[in-house]
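Coordinate-derived values only; no laboratory data. Since this is a predicted model, take the numbers as computed values, not measurements. Cβ atoms are built from the backbone, for glycine too; each structure is taken alone.
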Structure 1
Amino acid sequence: MRSGLNLTFWGQLLLIVDFYVNGFDIAPDVVGLVLNAWGCSAVAQRSHQFQIAFYLTIAMGVFWLMSFFGSGSDLRMLAYISSACNCWLIWTLLGGIREVALQQERYDIAESAHVRRIVFVVLTVCFMLGPRLFFNPFTGLVGVVISWVLMLAILFMVLSVIHRTRGQLT
C-alpha cells in the first residue's frame, strides 16, 4: 500500500505543478500520469476505487495525447473533459483511501478523505465555472484569483491526505 500511494502522490504532484525552464516543461504531465497509473495499479487489489482511478489515469493520458492534435474549440472542450476526468480521478483516489481506512478502522483518515473529496469536487466545479460566474464588472479579476487560490489549497490538501496515509495504512 505504501509504495503504491507513494507513486500516486508523486504522480499527482507532477500533474498539479508545472515546471518550465526556458519554455521546456521539465516535469511533463506524462511522467505524472505514468506514476499515477503505476501507483493505482499497485493498490488496485485493496479497493475497486483504485482500479477505477487507474483507468481514469489512462483516459487522461489519451486526452493528453489528443491535445497535440486539436485546435481552438476542440482543445477547450478537451480541457473541460480532462478536468472532469481529473475530478473523477481525485474522487476515486480519495474514495479508495477512505474505503481502506474504514476497513482498518482508521476513522480519522476516512473522514479526512471523505471531506476533502467533496470539497475538491465543489471547488473544481466552481473553478471550471469561475470565469463565467466571477468575471464580471463587479468582481473582475478578484473572483478568478480567489478561485485559483482555493483550488490550489484543496489540491495540496488532497496531496496531504495521500502523503499522510501512505505510511499509516497497510
Structure 2
Amino acid sequence: MARYGWLMSLAGLVVVLILLIVSRGNLSNVEADLDAAEQQNTSLSSQLQQAQTDKSQLQVSLDEANNFLDAASAELARINAVFPPGNFSSSSELENWLISNGSSLQPPATSWEEWYSKALQIQADALADGFIVSVDYDYYYEEAGEFFYVWNIAVIDGSIWFWDPETDEALQDNLLGPVG
C-alpha cells in the first residue's frame, strides 16, 4: 500500500480540486443570488420610503380635509340655527334683542343717509340672528320743510312693531289690523 500511497494522495488532491471547482461555481451562484437580493432589498427599501412619504402626505391632506369638514359643519350648524329666519315670538324677545344688538349705543346720525344706514345694519344683524326686520323710509314735504323718517319694522303675532333705529324702544302699531 505504501507504493500506492502517492496515488491515493494524488486522488485525494484531485477530489479536493474537483470539490473546490464545484463549490467555486456554486459560490458564484450564491454571490449572484446575494447581489440580486441586495438590489431587491435596496429597491424595496426605496419603495417603502416612498410609501411612508406618500402616507405622510396623505395624512396631512386628510387632516386638512377633516379641519375643513369641521369648519363647514360648524358653519352649517350656525346657519341652521337662524334659517329660515322668522318673526320675533314676543315683544320682550324683540326688546332684549334690540338691547343686545347695541345699535342705540352708537353716536346719533348726522344725516338721513346715516340714519337709513343704521336701519339697514339692524336689518342685516337681525337676519344674521334669524329674525325678519324691515326698513321703512318716509319722506314728507310740507310748507314747513322736508321731513324724513326712518323706521325698523318687525311682526310679532300678526301685529306690526316699529322703532327708530337709534333707540331700543319698540312700539306696537295699533292703527293697522293684523298682518300675515
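Comparing Rg/Rh (Cα atoms, Kirkwood Rh), for residues 44-83 alone across 1, 2, which structure shows the greatest value? Please report the intermediate quantities before stating the final value.
On the way: 1: 1.16; 2: 1.41.
Top value of Rg/Rh (Cα atoms, Kirkwood Rh), for residues 44-83 alone goes to structure 2.
A value of 24 was computed for relative contact order in percent (Cα under 8 Å, 6 or more apart); which of 1, 2 is the source structure?
Values: 1: 24; 2: 16.
Label of the originating structure: 1.
Comparing distance in nm of label points 7 Å out along Cα→Cβ at positions 12 and 76 across 1, 2, which structure shows the greatest value?
Details: 1: 3.1; 2: 8.9.
When distance in nm of label points 7 Å out along Cα→Cβ at positions 12 and 76 is computed for each of 1, 2, structure 2 gives the biggest number.
Given a value of -27500 for helix-only ellipticity at 222 nm (-39500 (n - 2.57) for each DSSP H run of 4 or more, over all residues; to 500), calculated from one of 1, 2, which structure does it belong to?
Working: 1: -27500; 2: -21500.
Answer for the origin of the read-out: 1.
From which structure (1, 2) was volume of the Cα convex hull per residue in Å³, for residues 92-155 alone calculated, if the value obtained is 96? Display every interim value, and only then the final one.
Values: 1: 64; 2: 96.
It must be structure 2, since only it matches.
Can you spot which of 1, 2 the value 0.1 was calculated from, given it is distance in nm of label points 7 Å out along Cα→Cβ at positions 36 and 60?
Working: 1: 0.1; 2: 3.9.
Source structure for this number: 1.
Taking P(r) over Cα pairs in 5 Å bins from 0, in percent from the coordinates of each of 1, 2, which one would give 1, 6, 9, 10, 8, 7, 5, 4, 3, 3, 3, 3, 3, 3, 3, 3, 3, 3, 2, 2, 2, 2, 2, 2, 2, 2, 1, 1, 0, 0, 0, 0? Numbers along the way, then the final one.
Working: 1: 2, 9, 16, 20, 20, 15, 10, 6, 3, 1, 0; 2: 1, 6, 9, 10, 8, 7, 5, 4, 3, 3, 3, 3, 3, 3, 3, 3, 3, 3, 2, 2, 2, 2, 2, 2, 2, 2, 1, 1, 0, 0, 0, 0.
Only structure 2 yields this read-out.
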